[in-house]
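Student: Alright, structures below, take your time with them.
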Structure 1
Amino acid sequence: MAAFWDFRAGFLPYGIRTLRLFSLSPLCRGAFRVLLTLIVIDATMAAPLEWPRFRGPNGAGAGSVKLPEPLTAESFNWKVELPGSGHSSPVVANGRIFVTCNPKDTAKRILVAVDAADGKIAWQREYETGTFRIHSDNSYASSSPAVDSERVYVSWMSPEGSGLAAVSQKEGKELWRKDLGPVIAQHGPGASPIVEAGKVLIEIDQDGPKSFLAAFDAETGAEQWRWEHAGGKASSSTPCLHLPPKGAPQVLTISNTLGMSAVDLATGKLAWQLPELMPKRCVASPIITAGGLAIAQCGEGQAESFVKAVQVASDGKSAKEAYEVRRTGGYVPTPLAVSEFLFLWKENGLVTCLKAATNEQVWSERVQGPFYGSPVAADGRLFNVTRKGELVTVAAGAKFAEFPRVDLGEGSHASPAISGGRMYLRTFAHLLSLGK
């Protein structure tokens with residue numbers, strides 16, 4: 001249950017996890033456990049959010065899926081054409097998949113709601129800015145949406161003006177919108193919003209000086225806090241949540257300019273920072289291992305990449321670098337922690353398995369790529385999609401094994417989503433459903 005309390009959309013107050021059951025009588029302890037069980041059951045029934053943000057709960061990339069054997073091009077439940085192309089990854093809530101796309105020759109972003117049962121488009125909303133220069137491998141629709149039990153949150157960024165909006169999941173009605181100001185980034189935008197404990201969080205890390213991490217009330221859009229910081233070399237990574245055993249929940253962010261930073265979720269105050277940690281540009285997002293290590297990576301083009309593991313103090317007030325991995329780590333695909341293992345997935349298809357706690361290499365093998373999508377894990381396997389549009393599957397364990405791949409029929413830069421026992425795959429212009 002601990003993982004459920006920590007990383008779902010704030011169903012339980014974070015203070016609950018700090019209670020000491022041994023201070024209660026045996027009778028009270030039993031009653032307390034029953035109460036928590038009922039709360040969790042009720043929360044699960046109310047809003048079973050299996051994939052609420054980029055790479056699922058807390059960006060960990062872990063889910064459960066029931067796939068047919070063997071996987072073939074005929075294994076899909078449905079395939080729907082989207083009203084534009086894009087690189088953003090799908091998110092899932094309440095029987096619907098939400099994804100953004102961009103019509104050709106425009107800078108328009110379209111938020112699309114697709115029914116998970118049959119793949120029919122339920123509604124769509126448009127957000128438009130003027131065109132601007134982006135990297136040839138980027139897209140105007142690279143930022144993934146985020147969801148809670150009621151709303152879907154979408155962001156758009158441009159030099160002339162950026163924004164964040166909340167939309168009702170059922171009707172597609174806009175509920176609030178916030179102006180985020182201009183965003184200048186050499187390669188274009190890529191970071192995505194997240195939702196934690198009733199707060200919508202978004203990181204604006206740009207080439208200019210006016211960078212910030214901000215939290216908005218999920219229901220009203222009211223700004224709750226803003227942590228401003230210097231920009232320099234724009235980051236496209238999406239924050240994650242870190243829960244120190246004896247400290248308050250923290251928002252973990254990375255960038256070349258600031259290294260790794262932890263900001264108090266409730267107040268927006270800086271808890272600690274390792275300013276020299278990330279020597280290259282940050283595109284991949286940070287993750288937390290089962291042992292509590294914070295993992296981040298950076299790189300640039302074909303240059304040497306760096307993966308950093310950080311040990312945070314139990315009170316959440318300080319941190320130190322635990323180890324560094326060079327060369328075998330990637331630049332764009334986000335790492336993946338499964339049980340005691342840490343998996344690094346490089347753009348050229350080099351996949352490396354390490355023991356997360358010690359940095360000991362277990363295996364390192366190459367699978368045919370190239371890749372921009374980030375891997376996800378389900379039922380003992382890792383899944384990723386090549387830039388050419390092939391679903392690749394490898395074993396998520398101490399021995400390397402690759403399984404037959406499936407051609408999706410079109411290129412992809414997105415990461416899979418998993419919910420309700422199914423996997424949802426986004427190619428440039430289509431969304432596909434796979435699983436029982």
Structure 2
Amino acid sequence: MALTVTGIKALNPKDKLYRELDGERLYLQVSPKGLKSWYARFDLVTVDSKKSDSISFGRYGNKSNEIGLQEARHINRNIQKLARRGINPKQYKSILHEIDIIDAIDKANQQAIDEKEQAEKARTEAMTFNKLFLLWHSHNAETWSYSHARDIRERIDKHIIPQLGDVPLDQIKPMDVIKALKLIEQGGRVETTRRIKQYINRIFKFGIGFGHCERNPASELPEDIFQKAVKTNYAHTTDPKVLTQILKAIDSYTGDISTKKALELAPYVFLRSKELAGIRWDEINLENGLIEVPAERMKKKRPHVVPITSKVLEIIEYMRPLSGDCDFLFPSPRSKSRHIGEQTLNPALHRLGFKDIQTFHGFRHTASTLLNEMEFMGDVIEKQLAHEETNKVRGAYNKAQYLPQRKEMMQAWSDYLNSLKTGADVIPFQKALS
């Protein structure tokens with residue numbers, strides 16, 4: 001028979017635990033101490049099996065936290081409803097008292113889904129370091145040369161994005177930046193570490209300026225925790241015999257033709273690797289006998305000209321049938337829409353056997369030293385090297401380009417290098433241009 005409130009109150013404890021059935025598998029269990037607890041048995045039916053189990057869900061009584069007969073029957077109906085749907089009631093014990101258990105579960109599940117989606121949306125919409133970097137890079141790229149913009153992008157993508165890219169800006173701490181930079185430094189890239197530290201600092205300043213973040217963790221880094229780069233001159237020779245070997249070895253280079261001809265040109269023009277590798281056909285003015293490099297491609301952001309000597313013209317004409325149909329004098333072997341990478345030139349010299357003897361940039365040092373020894377005027381040499389005037393006051397007034405003297409000096413230098421290669425008697429000429 002079904003339980004009644006009067007009957008439940010009359011249940012007294014016995015020596016052993018016993019049960020009183022109510023119906024629909026609900027029962028009241030009475031302990032020897034007189035505690036009365038509600039239980040329900042259920043059959044959990046799944047696709048693969050049917051399992052019988054039971055669940056306790058509270059005590060009978062009149063206290064606020066105890067369950068009366070009618071509430072127990074309601075909870076039991078929810079238990080049986082869940083079990084028939086293959087849902088284990090024990091997973092939802094905290095909401096078994098709900099009026100409609102299925103609606104309550106659906107609501108709880110939907111709330112969990114909504115919270116997860118909101119968290120994912122917040123994570124997706126959060127301004128991360130990678131997003132800020134792309135904004136900063138895009139904002140500044142128009143004022144940079146193509147190669148400089150590409151260099152920054154490649155450095156940050158390689159060294160910082162894997163560490164900090166997906167981290168929201170407000171979660172990046174100074175120690176996170178230090179760890180990322182230390183990974184670079186441990187690879188022996190001291191100068192790269194210094195440059196990337198500067199980039200990160202500028203990126204966060206940009207973020208503060210545009211309201212994407214409130215603090216710059218890179219500005220708080222102590223300077224003395226990173227190694228200092230040891231400044232050394234680029235390896236170069238001033239020995240005519242060694243220079244002769246280098247020039248002849250370049251002539252015998254068997255790699256990519258653009259790289260070979262760029263190496264041949266280097267000793268004759270004093271350009272930096274980026275400036276030389278990126279020479280465009282529209283920068284070559286044969287009528288005036290000049291290579292005219294625009295300001296945006298020069299390190300000091302000033303336009304620069306290189307007199308076209310007979311040897312330089314020979315190299316230009318050699319490349320015309322090979323690259324005249326593209327924009328660059330020295331196109332990349334992978335794509336004529338790009339020029340050769342400046343980073344390919346030093347390794348090419350290394351392969352020729354001149355590592356630690358002569359670097360690409362070292363040709364500038366070689367020319368400067370030997371031309372000064374030949375007593376060419378220092379101002380003319382420095383102007384051809386595209387160096388700034390070290391005396392700022394003098395530099396403000398000295399705007400001379402010395403173009404006639406530079407043309408004469410560059411042809412004399414070209415003749416000197418040619419004589420080294422041909423084995424002709426080289427008489428060190430003492431000549432000061434005025």
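Values in this text are rule-based calculations from the coordinates and carry no lab data. Every value quoted in this text rests on a predicted model; they were computed, and no experiment measured them. Cβ atoms are built from the backbone, for glycine too; each structure is taken alone.
Student: Of the structures labelled 1, 2, which one yields 2.2 when distance in nm of label points 7 Å out along Cα→Cβ at positions 247 and 287 is computed from its coordinates?
Tutor: The read-out comes from structure 1.
Student: Suppose helix-only ellipticity at 222 nm (-39500 (n - 2.57) for each DSSP H run of 4 or more, over all residues; to 500) works out to -2000; of 1, 2, which structure was it derived from? Write out the running numbers ahead of the final one.
Tutor: Numbers: 1: -2000; 2: -15000.
Attributed to the structure labelled 1.
Student: Comparing 1, 2, where is distance in nm of label points 7 Å out along Cα→Cβ at positions 71 and 367 highest?
Tutor: That would be structure 2.
Student: For which of 1, 2 does mean projected area of the Cα convex hull in nm², calculated from the coordinates, equal 37.6?
Tutor: Value 37.6 for mean projected area of the Cα convex hull in nm² corresponds to 2 out of 1, 2.
Student: Where does the value 14 come from, among 1, 2, when relative contact order in percent (Cα under 8 Å, 6 or more apart) is the thing being computed?
Tutor: The read-out was computed on structure 1.
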